[in-house]
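Please treat every number below as a calculation from the coordinates, not as lab data. None of these values were measured; they are calculated from a predicted model. Cβ atoms are built from the backbone, for glycine too; each structure is taken alone.
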Structure P
Amino acid sequence: MKETNKKTLEEIIRVDHAGERGAIKIYEGQLLALNTFRKDEKLKKLIEDMKEHEKEHFEYFEKEIQKRNIKPTIFLPLWDLLGVTLGFGTTLLGPKAAMLCTASVEEVICDHYKDQLDRLGDDEKELKKSIKKFREDEDDHKNIAYDEGATKKGLYSVLDKVIQNTSKIAIKVSEKI
């Protein structure tokens, strides 16, 4: 029976807590843009629905942080600011950019969650079950984003690489600090 070491467990919960909060902030930034500069009720409804899933995920990890007495990343305030900025900025660029933002982030998160599922031991059955469910939700968000016009063609490929690489950096930093 494979057991999860304490350091690995703390890193997983810390980074997932930060990531789910970051996703909420991205959606809040998108909604801010949609409520002020870009009126698109269909897109707004999609984003509100996806934000609800992220809130459910965040609440789970918030409870895990408290229950297991794990320190959240010290970068939460910075991630909040950057998340709102990313969501707001991509939405100002238009619906394709807003949906690419979701698709790019969710692709990184799906891979990240898969890696975590491989690293968790048999002693963390409930955590594994939750992460598996959250990964399915994130994959659904990614698919919705592509169905709604996300693309990596042309200059969007640059935006995709920037979003994916900054997401990967935020993950590495949040695991450790």
Structure Q
Amino acid sequence: MERQITKMGGNVITLEGREVSVGEKAPDFIVLDNDLLPKYLKDFAGRIKLISAVPSLDTSVCDTETRKFNELTAGFSKDVVVLTISMDLPFAQKRWCSAAGVDRVITLSDYKEASFGLSYGVLIKELRLLNRSIFIVDKDDVIRYIEIVEENYNHPDYNRAVKALKSM
């Protein structure tokens, strides 16, 4: 399934994959962690998951966004996990985390199969990157919040996402 609802630098882009909705069961996915080990949604079972999909940690908005979620969720309990998923290679993600001093956010790579991007409908067809998006998934793996950012050069609504997270 394809749809054109977002932009990158003002240019309309096509999102591929299945569009998900609030209230539905979160689809599973397979991504790689910084040690090239597979990770699935089920690996975070029983926890509230804030999933931040970004085009690349090597861009200023993605860098700022990931640092901001690291900061904003610092006071949350261990029941909350923050996952940043991009198409960056695991080696680059590991290097970025080390340089950025990010300790709360877990970075995961979707480069191999685009499993997350296709399962959540945020794979940019023209660039094979992920559209900037926020998903909050509860402890029972039900999607409770979605923000698909309409222009990838813009930031998500941090306050709205954190408010949704606090409401759980």
Structure R
Amino acid sequence: MITKNTSQEKILGLAPPCRCDACSHGCTMGSGVFAEGEVKKAAAFFFLAEQKFKEKFLEKIFLFNKEKWKPKLLREGKPYGRCVFFDKQKGCTIHPVKPLQCKIAMGCKPCGEDLQKWFLLNHLVDVSDAQSIRDFASYLKSGGKTIPGGSLEEMVPDKERLKKILGYEIMALY
């Protein structure tokens, strides 16, 4: 069973490398989010300064009150599109340094939905940021699912603090 506290090493073991063409479908519909420190490694892979790499290949997004980076999408007038690093003949041209979210939650992994939730809890939601917690609460209220260790009460065990966060009495980082 995957929980919020499952180690990244175990998560990577549950998400074996792709061995079929399923990724070519996922990579033509979007891209994953880089985890902390991965952009620098990807820039080095292309022998580019981090800022130049971001300008050329990445787009900034905000999720759960957090600034993150993901590969640009070649949208061709659609809201979705092919990852800038996906080549129809070669496949993923950034495979050795692709975003953690792509490694664990794209394609046809048997526990892909739980792997996606694990990524969200461990790399997007910030329990030290009140707005991130409120955003996560909205995600859950609108039908979003979580895994063991990822309920609001588990993430903010102090019930009074959680109530103040959700009631906008606590606004800033704590």
**Report entry** Which of P, Q, R yields 10, 40, 33, 13, 3, 0 [P(r) over Cα pairs in 10 Å bins from 0, in percent, calculated]
**Finding:** P
**Report entry** log10 I(q)/I(0) by the Debye sum over Cα atoms at q = 0.14, 0.21, 0.34 Å⁻¹, for residues 61-100 alone derived as -0.40, -0.78, -1.09 - corresponding label from P, Q, R
**Finding:** R
Query raised in the report: So helix-only ellipticity at 222 nm (-39500 (n - 2.57) for each DSSP H run of 4 or more, over all residues; to 500), computed for just one structure, reads -6500; which one of P, Q, R is that?
Result: Q
Report summary line: The highest value of distance in nm of label points 7 Å out along Cα→Cβ at positions 133 and 149 among the shown structures P, Q, R is in P
